[in-house]
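Any read-out appearing in this document is the output of simple, stated calculations on the displayed coordinates, not a laboratory observation. Quick caveat, the model's predicted, so the values are computed rather than measured. Cβ atoms are built from the backbone, for glycine too; each structure is taken alone.
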Structure I
Amino acid sequence: MTPFPIETPRLILVPAQAVHLQAALVGREELERYIGFSVHPEWTEFGNGPWAFALERLQADEREAGWWTWFPVLKSEELIIGTCGYKGLPNEAHQVEIGYEIAPPFRGQGLATECALGLVDRVRQMDVISGVQAHTLAEENASASILRKLGFAQTGEFIDPDDGPVWSWLMNLDQ
């Protein structure tokens, strides 16, 4: 079952269906044809890897719908300005992990904060979710600031084989 879009004051977060991910793998113009919104040329910095992985997960298990990629659409321009979502189904501790990116021309306007808050608010309404995780590079940056602003606590640091030092963050929803 496809989840409903998430609406925030300036954004609509549209859940990616398999057809959207297949289109994204072809290219930005193909995604525009299938999703019905324009897509900013700098909408993602992560390439096709995330689309292929999310598509594989959706095709393997229909319960994964809504637990991967979402597209933040700037309402005023009907324009996809990044990507966001969850990194899979809730874990054994009933926690989900979020991630988000906003195209460079739209950064510094509070849109990433709004995007992350939309993802958190969605799962906050689910009785089974006890917390929301996130990860950032181990440095003071915009993402760390966003997570602190939303009430996440830094819970640790580890070495990621691709990114190096990374901070772990958690927002408990049980409180």
Structure II
Amino acid sequence: MRDIVGSIESEYRRYKALGEGALKQLHDDELGARETPAANSAATLVWHLSGNLQSRFTEFLTSDGEKPWREREEEFAERHVSRNELTAKWERGWSVLLDTLASLTDDDLHATVHIRAQPLTVHAALHRSLAHTAYHVGQLVYLGKNRRGEAWQYMTIPPGRSAEYNENPTLEKAPRKV
């Protein structure tokens, strides 16, 4: 049975789609741009999120989620990459996550996994990761909105359109797995 795991997977897919929608609205030369020297660029956020997903969900049930091969500090380095490199990095992290989620059932939710040697139930680790993912996808959306301004294409309910949306709520379900 996968009712709960399926629900969590749907939320991840919804955030994946939001992140991709934000990244598509950035121009190629904006992918590595930082708003301030201390801010993260879209490329930095993609590198970090991908590194985190790969580390956490590789051998999810059997090894610590903070892998010795992960170079977390390097994820935050300034980088200027092509859109193809960015997309490939993004997809690597998401494919590890989604492959792992596809293998889980609701029976796995009470098993114990470890992150940095700290024990967590699978459901707690999934919720923690989902919140982390949503946080960084929100940053990508924020970056995109700042860059596009009035030209921003909303992927959620546009301001002033709530009543219209409520008549036909089409954004309530995550994209289906193909």
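Suppose distance in nm of label points 7 Å out along Cα→Cβ at positions 9 and 25 works out to 2.9; of I, II, which structure was it derived from?
That value comes from structure II.
Name the one structure among I, II that mean count of other Cβ atoms within 10 Å over residues 33-40 of 16.5 was derived from.
Computed on structure I.
From I, II, which structure was distance in nm of label points 7 Å out along Cα→Cβ at positions 89 and 145 = 2.4 calculated on?
Corresponding structure: II.
Who wins on distance in nm of label points 7 Å out along Cα→Cβ at positions 41 and 81 among I, II, i.e. which is largest?
The structure with the largest value is I.
If helix-only ellipticity at 222 nm (-39500 (n - 2.57) for each DSSP H run of 4 or more, over all residues; to 500) comes out at -18000 when worked out from the coordinates, which of I, II was used?
This value belongs to structure II.
Thinking of I, II, which structure, once relative contact order in percent (Cα under 8 Å, 6 or more apart) is computed, gives back 34?
Structure II accounts for this read-out.
Kindly point out which one of I, II the value 1.7 was derived from, the read-out being distance in nm of label points 7 Å out along Cα→Cβ at positions 49 and 153.
Going through each structure in turn, the value belongs to II.
Given that percent of Cα pairs over 24 Å apart, derived from a single structure, equals 42, which label among I, II identifies that structure?
Matching structure: II.
For which of I, II does distance in nm of label points 7 Å out along Cα→Cβ at positions 17 and 161, calculated from the coordinates, equal 3.6?
This value belongs to structure I.
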